[in-house]
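Listed after this line are the structures, all set down as structure tokens.
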Structure I
Amino acid sequence: MIRSGHVNEVNWDSGSWVFLDVGFSNNSKSCGLLIGDNTPIGLRFGEVLNEISSYVINSSAPINLVLEAPLSVAFDKNGNPKGRSIEKENQKTRYWYVGLGCTVMVAVMYMLKELERVCSDKEIRLFEGFVSFKEKQSRTSHLRDVLLLREVVKAPLSFQEAIVSAENLIMDKSDVLQSAFIVAGRNYGIPPVIMRNG
């Protein structure tokens, strides 16, 4: 069963933690994967599916899956796509519907569909990771991003402002927030967001 996690589950003891900076590339190791206390590794998309599926199948604890990809979307009162509160910092924006946001959202749709198929008897709780507004991208940023997200989960009291609940994601009261996966016929709810600046 896949569902949205809850803010009070953002703590290291609530289950097994998996952090993934999602990439969707044919040839490069565009994903950064970090499982529990392990060292992060770079993998291709197909390899990530195998690693996560194997880990979930063999785990007896609930899996807390943090995906660095949009897991919820917002629309204005007229049905037009709109940014969420976390996607704007000063004059910089990184809206879910622009550029890489849509690409990694599609990647996650395929991933969750496969996890549902092979891990249907396991509890998987979703959390959105959001490491953004980086000064400079680097080849190692995928690995660094998952480490930054793990720091929040290991010390949530030190990063309270970095954990954003669903009700705080909209910019205006008239905005409509929904699961990013409704378009694919799935509704996992709206996960909280774990944020870090890169």
Structure II
Amino acid sequence: MDFSWVRQLAEQSNQYELEKQEKERRRQEDERLAALATVPFVEKLFLLIGACCEEFNRHCMFSDLRVVTGRNIAKRTKGPNAIGPLDENAYFTFARRNSMYGMRGSNGIVEFVDSVQVSDVNSAMTLRLDEMSVTVAYKLVAKVEGNPADLSSKNVVWTLNDDVMDGPKLINLCQHYFSEFVKRTND
């Protein structure tokens, strides 16, 4: 009896398993790349919103109209060693009167938080936005683009509803978000 067909079945199974493992390795690599890009992206958003706050405060005649900003960055790695899954998060908040807004990011997702009611501006700066259950106004998701076989050719792009957010679109989104914050807190 000829068992070459059994060998062929085994070789096909081996090949299928190798391809499956490689696909999983690439998926994990992409997730790690997106996670690593999240904290620096939130920091850039902080600089943009911070500049808006500074400019706004410069023109405010009344102290209770001023916007107060806060920033917290927490980084930690889970797993038995440095090659384990990466878990980094970053967030910042800004508040005026009894409302707090903010942005938080973790593992390839950045959320623009909708209004959170607070007792006063100072208490808003002590809240941990990364641990709060909040309503999200906008959710940006990191997507990895480039040659799957070449890590050096990959780059992270940020999307909103599957629309790639380039520099001008991000600036426009942040301007709109800050503008809505000011309009809502004028009451």
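Here, each number is a calculation from the coordinates, and none is a lab measurement. Here the structure is a predicted model, which means the values were calculated and not measured. Cβ atoms are built from the backbone, for glycine too; each structure is taken alone.
Structure above, values below:
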{"quantity": "Which of I, II yields 31 [relative contact order in percent (Cα under 8 Å, 6 or more apart), calculated]", "calculated": "I"}
{"quantity": "Entry that produces 9, 38, 39, 13, 1 once P(r) over Cα pairs in 10 Å bins from 0, in percent is calculated, selected from I, II", "calculated": "I"}
{"quantity": "If helix-only ellipticity at 222 nm (-39500 (n - 2.57) for each DSSP H run of 4 or more, over all residues; to 500) is computed and equals -7500, the structure in I, II", "calculated": "I"}
{"quantity": "Which of I, II yields 1.00 [FRET efficiency 1/(1 + (r/R0)^6) of positions 16 and 112 (r between Cβ atoms, R0 = 41 Å, to 0.05), calculated]", "calculated": "I"}
{"quantity": "Per distance in nm of label points 7 Å out along Cα→Cβ at positions 8 and 128, the highest-valued of structures I, II", "calculated": "II"}
